[in-house]
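Any read-out appearing in this document is the output of simple, stated calculations on the displayed coordinates, not a laboratory observation. Not measured: the values here are computed from a predicted model. Cβ atoms are built from the backbone, for glycine too; each structure is taken alone.
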Structure P
Amino acid sequence: MQVFVWIPGYPATQELTNTPKAPVHVQRHAIRAFYYTSVVGDEKKITNIRRALHTLGFNPYVFKKSSQTRKTKGVDITLVKDILSNAYSDNFDVAVIIAGDGDYIPLVEEIKRIGKVAYIAFFLDKRFGWNEELGLASDREFDIGRSFKSRWVDHKNRQLDG
């Protein structure tokens, strides 16, 4: 089963990173939020996932994953291309990347090299794929685990009360 997870009732463009320790505060709402993922399935399934992500406020990029190899071509390279293109076009000051994969370390280093700020937000736990070197490469890392859990519990309680 393919599942994507997001914080219930939390707009995709709402900031996750403004804390007293943040070196640069971001605006409370981003202009756009992008979601890059891949799924095993037919075009109907891909369209349904794109629609669901769009409903949450994301600009979705959903790639087809082969059920044979479980590998996807295009997700990481498209994400990197888009972030670097927007960085070089001066379309943002702060990139907030919600990921934990160490493969993004060169991206973070390049964002910083051209004068942009790179924040990483993720579940800072190796069980969820967190790479500590990615956090060390960024300007600031944010653990979204507590916030995510708190909002999820609130969402579940509202469902039970309602």
Structure Q
Amino acid sequence: MTEHHSQRSLWQVLGLYLDMRRSIDYAATRNDISIDQLSYLGISWGGAVAPIMVATEPRIRAAVLIVGGLLMQETQPVVDPFHFLPRVRQPTIMLSARYDSFYPLETAGRPFFNNLGAPPDQRKLVIYDANHGVFGYARNAVVQETLDWLDRYVGPVK
């Protein structure tokens, strides 16, 4: 991998992180948003970079990661999500696909899940017999798991 590509990844992740923090700061100024119920939802790459976002933002109370996992690309250690996994202490559910070719379950999904810092009773791995396009196979189940998780850890929507 070239230095240019590695640098681009660094700036992409830092840019997303700053955008997320600014969005949360703005949401905190609004009376119609319950900032104490803030959750993170990451799908695919959003799930893969979730450890950086969730571990460094204390206002996030729970995380839902759909078809994410360890990144299989070279990156600088400062933005390698693997190094942030033990610092993810929030309740986290991973909704993974058994036949995912982007984040293979056994080499990217389970190792990601096993290194989460959330207590064992506050993390859950759900595996669907699907590929990376899990919504096409199990949309209703994914939505229901997500809503149940969020109701449990941040409370029902008011």
Seminar exercise, completed: distance in nm of label points 7 Å out along Cα→Cβ at positions 35 and 123, calculated, reads 1.6; among P, Q the input was structure P
Seminar exercise, completed: Ranked by distance in nm of label points 7 Å out along Cα→Cβ at positions 11 and 99, the structure on top of P, Q with the greatest value is Q
